[in-house]
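As structure tokens, here come the structures.
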Structure I
Amino acid sequence: MQRLFLRLLGTPAVYADETQLQFSRKKSIALLAYLAIEGGARGRDSLATLLWPACGQKQARTNLRTCLFDITAALGTGLLDSRRETVALIPGTFMADAIEFIRGVAPCPDHRADLACERCLPGLLGAVELYRGPFMEGFTLSDSEAFDDWETQRENEFGEAYAAALSRAAAWKESQGETDKAIELLGLLRRADPYDEEALRSLMRLCADSGRAALAVDRYREYESFAKKELGGEPEPETKALCEEISSRHHPAKQGSAMVGREEAEAEVRAALAGREVRLCTITGMGGIGKTRLARGIAASPGPKFRDGAIFVDLSAIGDAALVLPEIAATLRVSQRSMSDETIGARLAAHIGEKRMLLTLDNFEQVV
């Protein structure tokens, strides 16, 4: 028996054993989609009225019979339960990405509907993978306003469910220290709904807190241009304030004056950091001569070698060397939960990965 698959997320298509089928009538696909999503037996009169509203009932039912014949000719007799007054797709004879999507985003009984957990995460990520585009993208019936209204309603429902799945999955990934995956999911959410400033702020915060302040500011600038062009306005005050806060927090040297009187020392440190083999640079000197300010100034603009920016970690409140790695992890928002035997150091290494980032540790001398 053929394995039937209905692809309804994105451009609609029908496959039998991985071969795409062609129908002589566009409304055959519309009928299959409607029966699959709505489920159960549907009255012939209601289906005829839905798809052929301009025809009389007798002609509309004749058109429906022709459409059912078209489907049977392409798929065989094992799919449709076609009776005198009703029509249904036989359960278990087909699969549809939209139905699998609905199952994947279903609320989890273990928590609120807007949260995620280890139990429901696979379903959410599976649903995200299935979502290739809006429901029945590009498909319309010019002579059936009722069908187009139904399709639009379903498109909105699936789009909202997709955005919610991305938000839930991203929040869970962030809570587990999987920052890169969380940023990836928030990026998908931004593309799905470019007007969602709450998602933009979440993305900006996560980028900034993981040492990618420049990327956070870039995303803000992109939206600023978008808002001006598409909305004729500016980002919300909360979004604008967040950008300013990120800029000041991660580029502290810009809050005051330039590195007056420290140009020579700054040039020396930058030259050392630019060295091809240099992995560590230590700034030493008597207390009060400006080591911290010099380090902050360099971290504010670390140079092209550090394409992923810089992170500044203040160790002034720490006196135990064992607390250094946890403090770095906290600054980078890397989870310190014990999910395995993995050490915090290994987690930090995995988080940083291939990034080229300048890690600045202030007051390091008091823990060595």
Structure II
Amino acid sequence: MAWSYSGAFGDLVVATGSVDQTGTYVFEVPASPAWQTLSKDSPFWTTADGSDTMFTLWNSGSSAEDLIATFTWNGMAGQYRLPVHLDAGASLVIDMAQLIAANKPDGDGKVIPPDVREGSAMFAGTGGMRQAINLVVSTGEYDVETATCCVGWLCCYGVSSFNVSPGFPNCPAQGTCQLQATETMSDNSQQDVTNSATWSGDDTTVATVSAGLVTGVAAGTVDIKATVDNQEVGGPECGYFPACNFQTYSSTAHPTEQANLNISMTAADPTTIHSQSGATTATITVQIFHQAVSASQNVTLDAGTNSSTPANISATYTPASQTVTIPQSGQGTVSTTLTVSGASVPGGTSPATLVVAATLTGLSAGLKDTDPGTPGSAQKATLTVITP
């Protein structure tokens, strides 16, 4: 036997195979790594047309393993579960033709029907597919009539993708938001690993994180990373030489910490104005409550009529729009005023009710108006307008 190989100094080349009693090479037996993995499955076994599939199981660990070999057919419609106990270093051969011919019921009273000729197999610990086991599996398909054989495929059960969600959440400064870390396994099932993952953030002045719970400190953007160590790769490693590799998975979310803003308005002074004579002007104090911000920022306060009775009442607001600075500080309140004048009610309806409101615009990504829609009662001031 001869072969060629190109590689680096110190590389180890392993060639394994089967020989008959005369020492003649018969067929290749792929080498398999002997380390702890999750479950393994063989996507195909057959006993059709004189073929026979055999599985060789070897406990590569230093302690006994209790396993369940599950054989399925007809698209998982039929299942046969075979308990397997392997002492440390022990091995076992499962011959599918013999297993079917034995017609021995499993613990659920099921057998593999004699007319079933193909299916799939899975080898797992008694604790399920995610249980770590010391098990090396070799599979081969043999045809005695044609004196041929081929190596079977094996797949490693493991993580196919890892994700943190939501990926771009908005979290309030001085508040919290919850992230979730999820593993998608090679069978498309999902596992929540939020509590077992390691969480970190790249700027603790903006936010901190523990078990996926992000606590905002100040306005800004922070990268939050979740990492799970030594997770078995699944799916892509399916093949003749299943490596069942392990790797570290990480995923990052990018929360924007937002400082909440909230408007409140005091009662107008005076609360009654006249359209033409007497007290024609009223002053309203507008207060903007803010959470902690990491840098001073400007916002725009726009004043206007929210509602009135009758609906066609009008007034002039000074200033109609003004810039307000939210200072770099912890939470606090910024106050400003606006003046209402020139109220008129066409048609001479008197008295009339004017409802004044203010809204915030021009907010940066680090600020958020907690009530950007219809102003609440605390965000409005009511005046009585008397006309001649």
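In terms of distance in nm of label points 7 Å out along Cα→Cβ at positions 145 and 161, the structure with the greatest value among I, II is II.
If you line up I, II by Rg/Rh (Cα atoms, Kirkwood Rh), for residues 185-328 alone, the top spot, with the largest value, goes to II.
Identify the structure, out of I, II, from whose coordinates Rg and Dmax of the Cα atoms in Å was calculated to give 36.9, 123. The structure behind it is II. To which of I, II does the computed value 9.1 (distance in nm of label points 7 Å out along Cα→Cβ at positions 41 and 289) belong? Computing distance in nm of label points 7 Å out along Cα→Cβ at positions 41 and 289 on every structure in I, II gives 9.1 only for I. Computing Cα extents along the principal axes in Å, for residues 297-352 alone across structures I, II gives 36, 26, 14 for structure I. When distance in nm of label points 7 Å out along Cα→Cβ at positions 33 and 105 is calculated for each of I, II, the greatest value falls to II. A value of 2.0 was derived for distance in nm of label points 7 Å out along Cα→Cβ at positions 305 and 321; which structure in I, II was it taken from? Of the structures listed, the value fits II.
Taking helix-only ellipticity at 222 nm (-39500 (n - 2.57) for each DSSP H run of 4 or more, over all residues; to 500) from the coordinates of each of I, II, which one would give -16000? So the calculation was done on I.
Read the figures in this text as sums done on the coordinates, not as results from a lab. If you're wondering where the values come from, they're calculated on a predicted model, not measured in any experiment. Cβ atoms are built from the backbone, for glycine too; each structure is taken alone.
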